[in-house]
Structures are given as C-alpha cells and as structure tokens.
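Some structures to go through are shown next.
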Structure P
Amino acid sequence: MTEAIPMDLEKLLMEGKTVQVSPRGFSMYPLFTPGRDQAVIAPADPAGLKRGDVALYRRKESILVLHRIWKKKGEGFYFVGDNQTEVEGPLEADQIRGVLTAFVRKGKTVSVKNPLYRGAAGLWLLLRPIRPWIQIPLAKIKKLLKNRT
C-alpha cells in the first residue's frame, strides 16, 4: 500500500485514534484489492508486534507502506507484501505507525484475530518463496471462472 488517505493519517494514529483507509496498489493482494477493501489501522506498540502482523510503516524519508511482518530480529523488523517475495528490512521500531486490526470487504468487517484469517495469513507467509508459482495458475483459473459467468 502506498501513501494512504487521509493525509493526516500519522497524526491521527499518534493521537491514539483508529483509522480506516482504502489501500492503493497491489502489494498486499489478495488481502487488499484497491477500490474493494479497506484497512482498519490502530496505533501500534512495536514491542508487541510479531511475525504475521500487518503493520503500517514509513520508509526512511519516503512513503507509508502496509505490509506483513516476515520476521523480527533484535531491534529490526523485516516486511513483505502478500503479493511479493522480496523481504524489506531491517526497519526500525520508530518507523512503525500502526497495526492492522481488521479489514472491511463488501461491508463486512473481519478481525485479524479471526482464526480463518490467522490460518490463511500464516500459510501465505510460509509459502513466500513459492508464491509466484501459486499465484500465476490461480490468476488463470480465476480469469477462466470469471469468463464463464
């Protein structure tokens, strides 16, 4: 997810408020599809974050990004988008702005504590090295099914 709307997102999170934003880009597909889904982001305590959590962070002097924690090593965090295989990091705790607590799809809010979500997210993290070989056939199947209807 690149720069989010509203522009004062970081300020709202620093004030302790939870925000709902529409992610842009496809780095977190299939979790987020632009124009369809929304992310519910709350202020984060970096010390409490763990592998699999989705965090909002600011790249050094750059954009806001919403990606999943691949690993936490010492004081550094390593992130990867659900639609990516390259891991980014280490990032420092002070770059983290918030944490995903839920997402909204078709008007329905799904908590990140939902067991189905946790299981799917954990499995998707494990499959990171082979994601391209999974995603390409799935996209073709999805396209075929869509063309049939």
Structure Q
Amino acid sequence: MGGKITYYFLATVLVLVFAVVAMEGVLLLLTGEPAAMGMGAVAFLLPGVGGWFLWKNTRFARSAQRLAQELEAEGGLPVDELKRTAGGRIDRDSADEVFARRRAETEDSPEDWRCWFRLAVAYHDARDTPRARKAMQRAIALHAGRTVSA
C-alpha cells in the first residue's frame, strides 16, 4: 500500500509542476517578444509529453496489478522461492534456476499470459527491468486478447 501512496503523491506533484510550466508558458506568450513567445510555445510541449508519459505508465501499472489480482485469485501467483544471502540479496544461482524454469514454461505455452506474467517477475528478480517490462506488456496484451508479434 505504501508504494501506491508514494506513486500517487509523486504523480500529483508532477501534475502540479506541469501546471506551473504551462502557466509560465502562457505568461511568456503574453509578453509579445518573439524569443519569449517561442519559449512559451515550447513550454507547452513539456507538460504534454510528461502527461502522456505519466498516463502510459499509470495505465501499465494498473493493468499489471489487475493481472496480478486475477492470477492470485486463481492461485497461480509466483511465490518467492528465491534463496537469499545473509544480507537479504537474491542469490544469483537461485535466480538463474527460477528464470530457466519460467523461460521453459513460457516457451512451452507462448500464448498463455500467465506464463508471461511469471516470466516478467523472474526478469524483475534478475534485475533486468527492460525485459521484465516487455514480458509484462506481452502478458497484458495476451490477456486483453490482442495479437502479439514475436
């Protein structure tokens, strides 16, 4: 729950920053100076791009959460079966073993969103965030019934 509160707090702060930037853009446009008007026009791009990025990430996180809840209701949510060091870090050999199983499971059932979800968790545990995100995007697309290209 703490992660959600932090996310929404930071998203709210970001929206407020976007609003301030947009207001400054308006003030720059009203000056009548060509250089200031150019900067004011560009100032509208920042909130637009930032808002789009925030919307896409929020949508992704909510979709992933819905999949996690559905998988948990089915009893298929991956459990933390990783060995850890005395300091609490994930043991590399343990993560590699779990990852190999998840990858084989996904190769056997490439159209099952549940396999892709569990593979995304394995990528995340291995600290490979870009591949974890791609695997989760594929799980979301398969769950929604969209066709996914290799």
Assign the value 2.9, calculated as distance in nm of label points 7 Å out along Cα→Cβ at positions 67 and 91, to the correct structure from P, Q. Q
Have a look at P, Q and say which one yields 9.4 for mean projected area of the Cα convex hull in nm², as calculated. P
Here mean count of other Cβ atoms within 10 Å over residues 35-42 has been calculated and equals 13.4, so which of P, Q was it run on? Q
Highest-scoring label, criterion being FRET efficiency 1/(1 + (r/R0)^6) of positions 11 and 139 (r between Cβ atoms, R0 = 35 Å, to 0.05), among P, Q: Q
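Of structures P, Q, which gives 13.3, 37 when Rg and Dmax of the Cα atoms in Å, for residues 75-114 alone is computed from the coordinates?
On the way: P: 13.3, 37; Q: 12.3, 38.
Source structure: P.
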Kindly point out which one of P, Q the value -26000 was derived from, the read-out being helix-only ellipticity at 222 nm (-39500 (n - 2.57) for each DSSP H run of 4 or more, over all residues; to 500). Q
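With Kirkwood radius over Cα pairs in Å, for residues 27-82 alone computed per structure, which member of P, Q shows the largest figure? Present the calculation step by step, with values, prior to reporting the outcome.
On the way: P: 12.2; Q: 14.8.
Ranking P, Q on Kirkwood radius over Cα pairs in Å, for residues 27-82 alone, first place is Q.
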Value 21 of relative contact order in percent (Cα under 8 Å, 6 or more apart) was derived from the coordinates of, among P, Q, structure P
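Values in this text are rule-based calculations from the coordinates and carry no lab data. In this text, all values refer to a predicted model and were calculated from it rather than measured experimentally. Cβ atoms are built from the backbone, for glycine too; each structure is taken alone.
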